[in-house]
Structure 1
Amino acid sequence: MVTGYQKYIPFQPVHLPDRQWPGRVIDKAPIWCSVDLRDGNQALVNPMNLDEKLLFFQTLIDIGFKEIEVGFPSASETEYEMLRTLIERNLIPDDVTIQVLVQARPHLIRKTFEAISGAKNVIVHLYNSTSTLQRKVVFNTDMNGIIDIAVKGAKLIRKLTEQEMKKSGIQIRYEYSPESFTGTEMDNAVKICDRVLDELGATPEKKVIVNLPNTVEVSTPNCYADQIEYFCRHLKKRDCAIVSIHPHNDRGCAVAATELGIMAGAERVEGTIFGNGERTGNADIMVVAMNLYTQGVHPSLDFTKMNEIRQVYESCTKMKVHERHPYAGELVFTAFSGSHQDAIKKGVDYMQKSHSQTWQVPYLPIDPADVGREYEPIIRINSQSGKGGAAFIMQQNFGYNLPKEMYPEFGMVVQTACDNLGRELQPKEIFNLFQKEYLQIRYPYYLKSYRLHEENEADGETVVCFDGVLRFHHEDHQITGTGNGPIDAFFKALRGVGIENYRFVSYHEHAVSTGADSKALSYIQMTTPDYQTVFGVGLDSNISLASIKGIVCAINRAQLSTVINNF
């Protein structure tokens, strides 16, 4: 007994040993046709109403589509009403062609021509199924019978077109799809399309769109590309046709099939902007277009407002764009991994320092700003994040440029908080951690007041004198010291009250705002009496006091760490 995988018939590839498509490169965008308002609507649990369809249509216009399939007006009252509304309200721009789908059945064709009356530019898209399986189990006829259906439909469409053009001047173009093309013998697919092109009067000046649907994806994308190349080679009136493809996603390969199909000779692509459609969906036009964009090819579509487009899509279709959906998902420009975060930060720094005209940031195939995304969410912090991630957040969100030597210390503070909370930390929470860990520590030492002044020594040297009040052990202590600068003077003042054996290692400072209210932020790296490294941070409008606050902060953090560790 045949069970499981044994009951499936493997796809038979096309014999094409001299195939040319693998060596080709896509260097220009195809003609795009959105079928969101047909395939997407037919596939929805709750179909779009008229207002939602109109909003979606306008969004497609804004993206830049010049060919939009608005539905199947002969099969649904809603789609008929949608088309009539677009026409009667004059909502179709002059440079946009609407497309209507119709089966090769006389009464449906006549209904379709009623629906397009008054439009300016229309593609009438005729189709009938041609596959071996459909001929056997659905139509119970041979290929000649299938060709006869298509030819009769084409004749009627051409007759009605001539009548309508005389009456209204409408510009009508033709499209024909041998539905289930990929399940049709290639010679039969070529034969039926040759006959339809003849009946529709195709010429090099008045080309007919021949659409080759991967109606049910049954093979790997390279097999589909072979079929496209074979078809293009053998079609008698190739110069009278625009070869179009309409891949589906049953095997999860629709984008790859689209790209290889273009390489194989397709000039036009039908699909939906986020891949929505029956079963597993259609080719995702947004992804294909943005893939071209990453290769320096203008996609002829505008996705700079990706978030707004996604919101319209989700609102109208009641479908959700997955968090990991290429280019559009909430998390696709986000790194949690420590090594990824570090590489992204270095890439961003490199771009800024080198003034590079080309995008060179590891792990980010495009600049998020190109699709209307911000830099802030690129790096997000959880327990898996590395030492550089928190520093990146502090820099990008708050203007705090932590020295590289400080990354591990603050990174550990953040990682511990993530572990304790068991979740991701938001940028504001990271900033609050930084303030609590560095800027709000006033124990065990607190500098209540200070004064710096210069004095001339007997030998003519100028020294800096520090006078201040340092509170510790619940008492105020007067401290004084003299040195060759404010930091040296403060260290000597500390020695006077027994705070010694701390060594100054490095110092970094920068402004955290501009203008009159600018403040200095000082990062002080020190070693403790037991040779541990510790950082302190000071913030003040006076750069000298900011440094001194940083020293006090470092000592406090060292003292508190010692107490905790001993405990």
Structure 2
Amino acid sequence: MNNQYVIGVDFGTDSVRALIVNAHTGEAVGTHVHEYVRWKKGLYCDPATSQFRQHPLDYLEGLAESIKGALNSAPAGVRQQVVGISIDTTGSTPGPVDETGLPLALRPDFAENPNGMFILWKDHTANAEAEEINTLAHHWDTDYTKYVGGIYSSEWFWAKMLRTLRVDEAVRQHAFSWVEHCDWVSAVLTGNTNPLTLCRSRCAAGHKALWHSEFDGLPSDEFLTRLDPLLRGMRDRLFLDTYTSDQPMGNLSAEWAEKLGLSTNVVVGVGAFDAHMGAIGAEIEPYAMVRIIGTSTCDILMAPNEEIGHRLIRGICGQVDGSVVPDMLGLEAGQSAFGDVYAWFARLITSPVRELLGDEAADTLSRRLIPHLSEQAAQLPVIESDIIALDWINGRRTPDANHTLKGAIAGLNLGTDAPRIFKALVEATAFGSRSIVDRFIEEGVPIRKVIAIGGVAKKSPFVMQTLADVLNKPIQVASSDQACALGAAMCAAVAAGVHSTMEAAQRAMGSGFDAEYHPRPAQVAVYEKLYKNYLNLGAFVEGR
């Protein structure tokens, strides 16, 4: 059998990674990472107001450089045997486009306007708009939030669009339509970015844009117009149909084939969000929870439609037929901050060092700080009088989205030191994870296995052991440190016809697991009590 290779492209928050994989064996033969130049400089962002924007030039440059770099690192002959490319991105990360599908920020008159750029998943500037969507939906004859946990989030498609249209007259005049990052980048490779005809991701549309077959697609024009007349007619300029990630979007355009040195016979698959393709790469199976643990977390489950499809799961990020694997119900939850909580604490400690002693001292401290704190925190006992913290430093995604919430730490005294605070922050992220697991179980969705992928899962045994203790469940860590890109490659293999089903691609290309954490009974017992303290503190803070 001739070798056939596929490319998975994973657009993360800070960078984009391309991975070339043998579609028959799963062997990775080339990879390359490109960091976003403008994002790295902090351009177009204002963390104080939760504004996080990314320029489409970062995406285009990253797409070309990551794929070319991966191909250049692969053995001779691989380039001629590439048959498919699929892309995953963060989300919901929508942006305004003109009639041709060109993002406004690629036009000279919008080149430096953050409102003409893609609005990153963690942008929370649309809190008020999200609340308006919830209020109207809950009093409309059709509750359009019923399949997204009953609560619409400011991190999602419609809230971001509405706020941008309200605050920027120029965008109102020139934005013909809006596209998700995963849809636009995939469409760019095919040469067809027409917003009316490009294939829209079922994953993105169902989880973030209120698309459902019961609604004949998106919410009605009457609903959107009542929400704000600025949305009148927008439904007709978006999409009706959606596509799962086993389907081809098209073939590589002549322009991109020449740019990358590939054939126009290469199939481009329909895109999806990173967590959903990451779950595929982590070999998700029914009732397994895959936790993508990085700056934030995303929790992905899937279940047979005939067993769970009749349930409406409260407070999650949606339940969508085919958002992970075709003909399976995909369920999503997650935390708005996980590794970001630890990064915040590290900045808190290192910023005065940078100001007083300079960059070199601060950079040295920054590299060594989290490993040092982890080592120290791991030696501390787990006791019932421990500090309790909330992980809501970037709001709460699930259960029950509320991005106006803030973090908190309780129980400090004069003996409190940095390792104890760090330990409490790690436990807070674990408690937030526990609340998600508990919600699924309360709603009748069993969790039979926990699988972890992402940077934190691979690099921090202390965090993972704490998580296993708090969840009181074993946690397997996927071997691949590029599970999202691997999942995208699996999708490309199915879209290109190498494998007939996603399950077949997983069997052929999966990397297995290289670590497993088991709960420690003594710590489990104490964490049961500390978790109740976490819930009580959360109720107090949210009540205020």
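Laboratory data are not the source of any read-out in this text; all were calculated from the coordinates shown. Computed from a predicted model, the values in this text were never measured in an experiment. Cβ atoms are built from the backbone, for glycine too; each structure is taken alone.
Of note:
- Parent structure of the calculated result 0.50, given that FRET efficiency 1/(1 + (r/R0)^6) of positions 24 and 288 (r between Cβ atoms, R0 = 25 Å, to 0.05) is the read-out and 1, 2 the choices: 2
- The maximum of distance in nm of label points 7 Å out along Cα→Cβ at positions 400 and 416 over structures 1, 2, that is, the highest value, falls on 2.
- Structure from which 5.1 was derived, distance in nm of label points 7 Å out along Cα→Cβ at positions 8 and 408, options 1, 2: 1
- Computing relative contact order in percent (Cα under 8 Å, 6 or more apart) across structures 1, 2 gives 16 for structure 2.
- Among candidates 1, 2, the computation of log10 I(q)/I(0) by the Debye sum over Cα atoms at q = 0.09, 0.13 Å⁻¹ that gave -0.63, -1.36 used structure 2.
- Origin of the value 5.7, where distance in nm of label points 7 Å out along Cα→Cβ at positions 168 and 360 was derived from one of 1, 2: 1
- When FRET efficiency 1/(1 + (r/R0)^6) of positions 152 and 280 (r between Cβ atoms, R0 = 25 Å, to 0.05) is calculated for each of 1, 2, the greatest value falls to 2.
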